[in-house]
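Each structure below appears as structure tokens.
Readers should treat all values here as calculations from the given coordinates under stated rules, not as data from a laboratory. The structure displayed is predicted, hence computed values, not measured ones. Cβ atoms are built from the backbone, for glycine too; each structure is taken alone.
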Structure 1
Amino acid sequence: MAVIADVFDVVLIDSNNEVIGTTTLTEANIEVTVKENDVRGGKGNQLYGVLHSDRDVALNLTDIKFRYEWMAKQLGQNIVTGAGVAYAMPKWYEVEAVSSEKQITLDNIPSDPASVAIYDAAGKKLELTTDFTIAGAVVKLVDVAIAAGDSVEVRTYKYATDPKTESIEIDNAVFAKGVKAILETIEIDEATEDPTHTLQYQFYNALPSGNFSVTTASEKTASTQAFNLRVVKPAKSTTVGKVLRIPYSN
């Protein structure tokens, strides 16, 4: 007797032969549902038969690794590489005295000085030109109420990103396109735990779900990424895929 005791590995291939592959799934399920209508009649409403229709196949995958390319497929978009504009996150800086001037040095050079939002320790917003000036990443403070050693909060500013930055457009009029999905696991002997066969499921056209969520927590734990697909029927066939049971070989 043999059992399946390990998770699937998965390969997804799009129409441009771009490949996404993962061997780090925590869960991978194939759910096949068939609509069944009972045929009943006579005394006691006895069951005389079952009518079958509407076989649906769903693939539900959960990966421990964050895969940016999966998100692109869910959004129906391609990943574009090139410089962009990002926003800095809030950060406190200690004011330094340099040649009788009070200043802080930002982590990045602001691309738009007007986007720099600085607040003092009391929560008062400082104004560009009257309270501070910017030269590159250096912010010079001219507010007399702030002294060297004080801290100011830079809540945000725009900055240019690295040319290798990857971006995905979120377009509410664009949706996911179908991919070929291949799922593979091994069948093992329950007594010896030795592999006996490789099981490979091939689905010719699986449509990624556009529904997904991104969940984070303050505790440092790895967030999983869900990726769900529904298998769709070809235009000229009722065959949506196949299952291969291959004798296992090292």
Structure 2
Amino acid sequence: MEETQYQIRKAEEREALPAIDLLPSISHQGRQLDMALFGPNNYRKNVAHMQKRHFHSQQLPDITFTPATTAESISAVAYNFADFAKPQIFDSRWLQAGRIIRAQEGVFVNPLNDSQGNPITDEKTLKSLLKADRKVNGIYLLNNDSGFAPYDSFTRGLQDCDTFVQGGLARVLVHTPEEEAKLLRAIASPEFYKRGVNVWGFEPVKEPALRVVSLNSDRSLDDGRLSVDGNYWDYYNDGYAFGVLNRSAEGASPKK
């Protein structure tokens, strides 16, 4: 793969608020994202940390972050997977890519929130969102990177890179209407994972189950395989999560 410059934007020193570094500006679906990496901790604590106030620079003196969607998380790791994400996140811990809901018929990704700001988990309400005009290439693409992949749209268990990136799960994770998830191909490539991909923890459930979809390098059972886990609890296991700069927060825009 062609080498990509990856220069962390170091925070300036200031005593009032904890300093935080920013990743290089990440291109995502036609816009630029300012992001930071949080962890290692469980997902619930990582989210709580990113919602606290931080200092980066005189231009960004008082900022908070919102949890990245799965699509935003994958854009961040694909930017420089070989030199940054794989050694620092995938090989040592887990990437907590974002929230999902496992249901009877498939997987809801980046579920929409209710009026209280909590993920909608009522299956009747979730199914009401699946309008025919939002279905493309076997999956449903909703607003805010939300979507739904039926179980019959993707393969579970051990598989090669092609099978994974052409499946509905990979495509809904990156929120693409195309026939394959190109950003995940760059990650799941045999260049990095010669033994392919293991998609697990995505069995149908009687009641909707809120989980965090997580990815890592399976180094314990069979070295050289990408693990994609759909049964990761938000309060269990340490890993890393990306936060997106909240531009609506006070102090998030450069001062004139």
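Name the one structure among 1, 2 that FRET efficiency 1/(1 + (r/R0)^6) of positions 19 and 227 (r between Cβ atoms, R0 = 30 Å, to 0.05) of 1.00 was derived from. Corresponding structure: 1. When mean count of other Cβ atoms within 10 Å over residues 67-74 is calculated for each of the structures 1, 2, the largest result comes from 2. When FRET efficiency 1/(1 + (r/R0)^6) of positions 107 and 195 (r between Cβ atoms, R0 = 30 Å, to 0.05) is computed for each of 1, 2, which one produces 0.05? That value comes from structure 1. Structures 1, 2 were shown, and Cα extents along the principal axes in Å at 52, 43, 34 was computed from 2. Look at mean count of other Cβ atoms within 10 Å over residues 43-50 for each of 1, 2: the largest one is in 2. Using helix-only ellipticity at 222 nm (-39500 (n - 2.57) for each DSSP H run of 4 or more, over all residues; to 500) as the calculated read-out, with -4500 as its value, let me know the right label among 1, 2. Attributed to the structure labelled 2. For which of 1, 2 does distance in nm of label points 7 Å out along Cα→Cβ at positions 179 and 235, calculated from the coordinates, equal 4.6? Clearly, the read-out refers to 2.
Here the criterion is relative contact order in percent (Cα under 8 Å, 6 or more apart), and among 1, 2 the highest value is seen for 2.
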